[in-house]
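Trainee: Listed after this line are the structures, all set down as structure tokens.
Read the figures in this text as sums done on the coordinates, not as results from a lab. For clarity, every value in this text was computed on a predicted model and none was experimentally measured. Cβ atoms are built from the backbone, for glycine too; each structure is taken alone.
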Structure P
Amino acid sequence: MNKRTSLLTIALVAVLSAPFLLTPGAMAQDNAMSFFITSAGSGDGANLGGIEGADAHCQGLAEAAGAGGTWAAYLSTTGDNGGNARDRIGSGPWYNANGVLIANDVDDLHSDNVQTSKENSLNESGAVVNGRGDEPNMHDIMTGSMMDGMASAAGGDSTCANYTGNGEGSVLVGHHDRQGGGDNPSSWNSAHGSRGCSQEDLQGTGGNGLFYCFATD
């Protein structure tokens, strides 16, 4: 066996013995978008048609952007059939439209390690959402949640009547750009409550009726 044949044999053995190597297609699939902010809300303030309407909105936007899987809104609900946002979004990991890792799992998502920011919290088309200092500011993202992703146990409305209200009431919002005012200004999911549930009220405090969507599978 000459030197050239020997080198070719070694190279072939190396390729065949390395099935763990990922193809570019496999890597792209692993980092496929599984998290985004809606590019638009319902247009009717916090009235999303309830949690079912919010989920359907996430699903429709994801499919229009070419994303597969099942999608759910990161929204907590209250009352007898209430639920926590953190319990409805699957187990992760989650990536934005550019393939940037947002969080590995639910605990990571609700820790200081979460990679949400104005640059990373993109909409389904990969566009940056307006934040503080932009005109108009749209950094208030509806969640109805506390910082741990749980529904609020305090009295009063924190979900605009479980996302069916467009008048009086309030919904807890986070700041996707991690800055601003409120009780927790740097929180991506629970900065403060809105001053009302109408489109005008949400816009008046720096929002536009937008919310987070996560792939659950």
Structure Q
Amino acid sequence: MIQNKMEVRKKQIIETAAKIFAESGFKETTISEIAKKTKVSEASIYEYFHTKEGLLFSIPVELASELFEKMEFHLKLIRGAANKLRSIVFLFMNFYQTTPDFASVLMLFLKHDKKFLDTDGHRIIKIGIKHITNVIEDGVKTGEFRKDINPYLVRSMILGTIEHLVTNWIMTGTPENLEEMVDPFIDIIIEGIQDREIEKKHWSMGMFPVKAEDSE
């Protein structure tokens, strides 16, 4: 019971910190402010996190783990590399849309901090995005995707576009709905990497690509 209370308090501190960091900025935020909003003492925060930077680096751990666990579950239920890629991008966009504070912290602060590279949060993200590489490589092996594509390059294009769209959404509010960007974006990616003969075969058999809105 004591452990559960500690975990709940730790989660509250992290959620509060993410909200304040997103609204006020990391450098401008104080531990005192986070403690006041969380209704705990500053000493309690330092029991969980040795520094304000340590608190910042702890924000992705739980949320990123939840995202990639959900992603792994969904991918087991989906057939076809193209449909799996569409699902992955949709889950990313849905995740950022529903956790705007985390999206702000990740895109505006953590992405530009070299120290973040040596944290548990970054390791979780690094392992999680391998789902994209694995799906692309599987698509190449099965002949769904062209043999001459570079999986790492394709993954970089996907992640780079997601990062650009989410950052612009955070800063300007555009696009209003990130999920609506999934199909037009992934259609372009698949058009570039899909094996033409496989594509023709799927259409002739009535196997049309699954759109993000169809999977909701």
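Trainee: Tell me which of P, Q gives 0.40 when you compute FRET efficiency 1/(1 + (r/R0)^6) of positions 48 and 80 (r between Cβ atoms, R0 = 41 Å, to 0.05).
Mentor: Working: P: 1.00; Q: 0.40.
Clearly, the read-out refers to Q.
Trainee: Quick check: -23000 is what I get for helix-only ellipticity at 222 nm (-39500 (n - 2.57) for each DSSP H run of 4 or more, over all residues; to 500), calculated from one of P, Q. Which structure matches? The partial results should precede the final answer.
Mentor: Details: P: -6500; Q: -23000.
This figure was derived from Q.
Trainee: A value of 0.8 was derived for distance in nm of label points 7 Å out along Cα→Cβ at positions 160 and 192; which structure in P, Q was it taken from? It would help to have the intermediate numbers written out before the result.
Mentor: On the way: P: 1.7; Q: 0.8.
Derived from the structure labelled Q.
Trainee: Let me ask you something else. Figure out for me which of the structures P, Q the number 23 belongs to, where relative contact order in percent (Cα under 8 Å, 6 or more apart) was derived from the coordinates.
Mentor: Working: P: 27; Q: 23.
For relative contact order in percent (Cα under 8 Å, 6 or more apart), the value 23 is produced by structure Q.
Trainee: Consider the structures P, Q: one of them gives 23.0 for mean count of other Cβ atoms within 10 Å over residues 32-39 as calculated from the coordinates. Say which.
Mentor: Numbers: P: 23.0; Q: 15.6.
Only one of P, Q returns 23.0 for mean count of other Cβ atoms within 10 Å over residues 32-39, namely P.
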